[in-house]
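Every number in this text was worked out from the coordinates using simple rules, so none of it is lab data. Since we're looking at a predicted model, the values are computed, not measured. Cβ atoms are built from the backbone, for glycine too; each structure is taken alone.
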Structure 1
Amino acid sequence: MRPLDGIRVLDLTNVLAGPFCCHQLAHLGADVIKVEAAGRGDLARNLGADHELNAAGMGVSFLAQNAGKRSVTVNLKHDAGRALFLRLAATADVLVENFRPGVMDRLGVGYDTLKPIRPTLIYCAISGFGQDGPWVHRPAYDQIIQGASGVMSITGAPDSAPLRVGYPIADTIGGLTAAMTIGAALNADPRGTFIDVSMLEATLATMGWVVSNHLIAGVPPAPRGNENPTSAPSGAFQCDGSLINIAANKDEQWHALAKHLGRADLLDRPEFATRQMRTQNRDALRGELETTLKSRPASAWEDELNRIGVPAGAILTVPEVLATSQIADRGMLGTFENVDGVGRDITVVRTGFKLDGQAPDVATPPPTLGAHNAEVFGALGVSEDELAKLQSQGAI
């Protein structure tokens with residue numbers, strides 16, 4: 001099942017939020033054409049931990065979320081390049097960009113210009129703070145949004161916060177929000193739609209519990225470390241040599257946990273009698289439970305606790321979770337052989353969902369810069385001689 005078969009998406013995005021959005025759309029079957037700056041391309045082509053790939057314009061950061069796309073190059077500051085882009089835009093169903101607000105208009109290819117050319121175009125603009133407001137012209141990177149949204153203020157323990165989340169969570173949330181909204185717009189009657197995605201607002205929207213505790217209950221958001229602020233015992237506990245996550249949020253789970261650990265005596269103690277009392281006395285409760293948990297490794301407790309209905313899980317590293325059959329056997333990883341511009345096989349993550357039992361995939365690896373100029377522009381009626389002239393002029 002490829003629900004976006006026949007949908008053409010122009011991906012004018014850079015680095016993460018926009019490319020991640022279009023990564024989802026490509027796996028859903030869309031024809032995603034990555035429109036890159038002539039001679040430079042997506043900045044992510046030069047980012048990542050492998051410096052040789054960065055120099056080759058196929059950085060790991062680019063490889064991570066551009067499989068299944070086609071790449072063309074256009075110089076939107078060149079009259080001929082802009083004219084060629086407008087011809088391409090007339091064939092598109094969706095356009096995604098993550099320039100600063102106003103940049104596309106200054107280049108002469110903003111929504112007001114494109115709408116008469118393609119009245120049904122779904123135009124999605126992803127930015128740090130949205131298309132208006134007093135912060136509209138601030139530059140926005142993931143870390144800036146993590147700080148501005150309050151995410152950093154509640155990440156870490158009381159003595160270590162504020163801390164950055166260990167991956168670009170605001171960029172990723174912005175990309176997912178854009179993909180979700182584009183999917184909804186495609187389901188509506190065909191008409192032009194302008195989608196304004198604010199990474200700041202998208203991130204705040206995912207913080208519903210924290211924000212609502214403040215707005216409704218008047219509870220100041222605070223860093224809690226590995227503790228679940230709403231329940232106990234619920235957090236990370238020390239075992240022999242490693243930590244384990246335990247979430248005994250219900251009374252029956254708490255009873256099962258205490259009995260399994262041989263600590264039924266804790267059930268009779270008034271300070272642990274209710275969820276609220278356990279939450280208020282979580283530190284004392286942790287100490288009691290860890291006296292038993294430290295006798296064995298997390299992997300041993302994990303299996304036993306899950307079998308008796310107590311949610312538990314060892315805390316894994318990224319390589320460890322990727323090696324589990326839970327990930328490896330469900331088709332989440334895709335491998336491409338001898339990728340152009342890379343010179344070796346690469347493995348990348350796909351998506352976090354299945355359709356009719358199948359993990360969505362794409363047939364082609366991340367493209368080299370401008371690899372599909374002849375194919376895409378040729379389909380618009382541009383001859384080989386015209387392409388050569390456009391290239392010599394610096395228009396593509």
Structure 2
Amino acid sequence: MKPVDLERFWRDNDLAGQDPFSAQGAQPPLAIDMGYECVFAELGYAYDPWRVETEPAFARAAAEAYNRRAVEIVGRPLLDENAYDPPYRMPRVKDLAEIFGCKRQWHAGSWWHMPAAQGPKELERLLDRVERMDLRAEMFPADWEAHAGRYRERVGRGPLLPRGMRGPVTLATNIYGAEDLIFLLVDERALAERFRDTLTRVIIAYFSLCDAASDATRVRPGFSFCDDNSALLTAEMYGWFGQPIVQAVFERFAPGPVDRRYQHSDSDMGHLLPLLAATGMNAVNFGPNLTVGQIRAALPKAVIYGQLAPFTFMSNNEEAIMAEVRRDCRQAAAERGLCVATSGSVNNGTKLTSLRAVMHAIQTDGRQAYGQR
């Protein structure tokens with residue numbers, strides 16, 4: 001394993017994470033979330049994420065075993081061992097794709113949404129239905145309040161519903177299909193405008209209801225999008241369809257100058273960077289074909305989570321991993337604002353020793369790039 005002064009690393013990391021732009025930080029902070037996805041290869045289990053979803057005893061035992069290894073290798077436990085325990089899980093609130101009629105199906109190791117409409121006529125009928133619905137009754141199970149009360153008694157605080165979603169383009173393609181959305185934007189502008197405006201209204205109403213159902217002491221300003229499919233649109237299409245939705249949601253849920261305005265899109269986002277910058281986005285995670293330098297040029301005030309390629313990280317080739325971290329630290333050194341992370345999701349097969357290699361690169365090359373010893 002690569003040498004790391006673990007006590008020093010985490011002390012410096014915690015300080016750097018408070019403000020990644022601070023000139024006082026000795027190193028760029030680490031922001032890689034290994035997640036339950038990584039327990040299988042690390043522990044030698046057959047890959048079966050459905051077991052995590054449906055067998056809480058397995059999930060807890062796997063997390064405990066993984067955390068023991070994590071403490072040995074990287075100095076800290078990394079997984080929330082309670083994440084899948086029934087007492088800590090509220091009943092599901094329907095997500096936005098389901099509100100629009102998408103069926104949620106488990107497929108190939110994750111949840112997928114099936115399109116809810118095909119063709120303009122079906123989309124019109126779908127929008128008619130959504131515009132008439134009682135949104136709260138559609139979102140929440142009938143016994144929500146009883147569950148919330150029991151949760152508060154067990155956990156000592158009320159639930160916290162999300163302040164984040166699949167981005168507007170990904171949501172629209174879930175509902176209507178990727179190719180059909182593009183044809184809609186080209187051929188059916190009036191209906192596309194209605195679709196865009198209905199999405200905006202429903203998203204804002206949905207998350208307002210989420211806030212109202214959450215423990216008020218836990219709700220904080222800020223909003224996050226995960227919009228991989230935004231890269232499918234031209235800049236003109238995105239500026240007309242996606243950007244207005246993002247802007248409206250940020251203005252409602254992240255109105256302050258320092259409120260978190262985040263987007264993850266692990267795709268080729270270069271052509272959309274100016275439009276995203278115009279929304280006031282201040283935290284981003286983009287695909288590996290962009291560099292820290294390119295992102296910084298377009299978004300000078302945004303915290304950059306990246307740009308270690310997930311497939312490099314998953315390869316467990318420590319020299320290749322450290323080379324990418326070294327590259328990112330050097331490109332970030334002048335302005336800072338980098339959190340060392342993967343430019344996309346962390347995948348099964350990625351080992352804790354690879355995370356330690358990232359830490360080694362931060363503690364050596366990262367500190368050097370930041371002018372520290």
Structure 3
Amino acid sequence: MASFQYEAIDKFGKTKKGAIDAASMDRASTMLKAEGLIPTKVTEANIFTQDLNLGGSKVKNKELAIFCRQFVSIINAGVPIIDAMGMMEEQTENKNLKKALGEVKTNIAKGETLANAMRMRTDVFPTMMINMVDAGEASGSIDVSLERMATQFEKDAKLTGQIKKAMIYPCVVLVVAVAVCIVLLIFVVPTFMSMFKDMDIDMPKITLFVVGASDWLKAYWYLALAIIVAVVIGIKVFLASQTGTILWANFMVKAPAFGNFTVKTSASRLARTLSTLTASGISMIDALDITAKTMTNYLYKMAVIECRDEVKKGVPLSEPLKRSGLFPPMVIHMTKIGEETGDMESMLTKMADYYDDEVEAATQGLLTALEPMIILLMAGICGVVIGAVIAPMGAMYSGLDNL
């Protein structure tokens with residue numbers, strides 16, 4: 001699944017910009033039309049537009065959670081929504097969110113509902129939040145909807161933080177290992193090799209290899225830097241393509257160290273999002289559609305979309321979940337119990353709480369599994385360099401013994 005940048009006109013005649021994930025450009029246009037937008041320009045995002053986040057938002061889930069809780073406190077104190085929005089605009093530090101709140105306040109003053117006003121800034125306010133506000137306005141319980149969204153944002157921020165924690169650690173250590181290797185090759189190896197320069201010693205192959213690498217790196221460091229940058233950009237571009245996205249998704253599901261973590265984080269996100277949406281009276285089909293957009297793994301995103309299509313046909317949710325082969329048995333069993341008892345909301349909430357705890361345990365398990373692997377990697381890199389330095393010393397002492 002690729003990412004596409006778009007420009008579109010909404011039902012109010014306003015131009016909107018943003019990003020959307022879809023299997024193809026045609027599919028992206030179809031999805032935009034389904035949201036009531038008229039696409040005027042759809043282009044595939046490249047590495048530069050993605051990094052610049054053109055049309056996107058830098059508003060974090062934690063900031064949205066704070067906004068929801070503060071906004072609820074203000075309106076519960078009897079402050080009109082338009083005045084509450086003005087107060088939130090003044091105290092918000094995030095520039096993107098501040099600007100969006102100002103536009104929402106202006107549109108409310110023109111007679112728009114809060115949900116419709118937010119819908120004009122989908123680059124800042126998530127679709128899930130807009131639908132929750134819409135449902136809250138319709139039922140007269142907007143404070144309850146925003147409280148649930150605050151909880152959802154907080155849980156999602158925590159989940160995202162755990163995912164980053166699990167991913168950043170090995171990346172940082174790998175960068176440190178490469179840096180240590182470069183320092184050894186450029187500074188340490190030449191210093192030791194100068195000691196053996198004038199000695200008539202047959203250098204071991206490992207030493208000749210390391211010395212050659214050191215000489216090449218000192219002479220062509222700019223080429224090495226260019227290769228590293230090219231490799232990093234190449235990997236990012238490949239992973240942004242549909243083929244790369246699918247391969248990465250399969251790797252994250254099947255890899256011994258990451259599979260369990262991916263399954264549990266996906267189950268947690270599915271249960272929490274569905275629980276929040278259905279509790280506000282949003283239909284299961286719409287809830288599944290929104291939930292699919294929150295799934296970070298391509299296989300799980302496609303599985304939830306398939307569930308949505310099956311539910312549209314009248315098939316119980318538990319059946320497509322089971323056929324996907326991606327979700328743990330507990331997700332399927334608890335969903336089936338919810339369907340049979342008519343208490344899906346309660347089952348989803350219990351399931352979400354369970355998998356939130358499971359994700360924390362999976363994060364610790366992943367880090368525990370990665371630590372020895374990373375230590376062995378660093379030991380191997382440093383061991384080769386140290387061995388290359390020590391080997392000539394052994395050859396020298398052997399030569400002295402033979403005199």
Parent structure of the calculated result 2.6, given that distance in nm of label points 7 Å out along Cα→Cβ at positions 169 and 273 is the read-out and 1, 2, 3 the choices
3
Work out which structure the value -24500 belongs to, where helix-only ellipticity at 222 nm (-39500 (n - 2.57) for each DSSP H run of 4 or more, over all residues; to 500) was derived from one of 1, 2, 3.
3
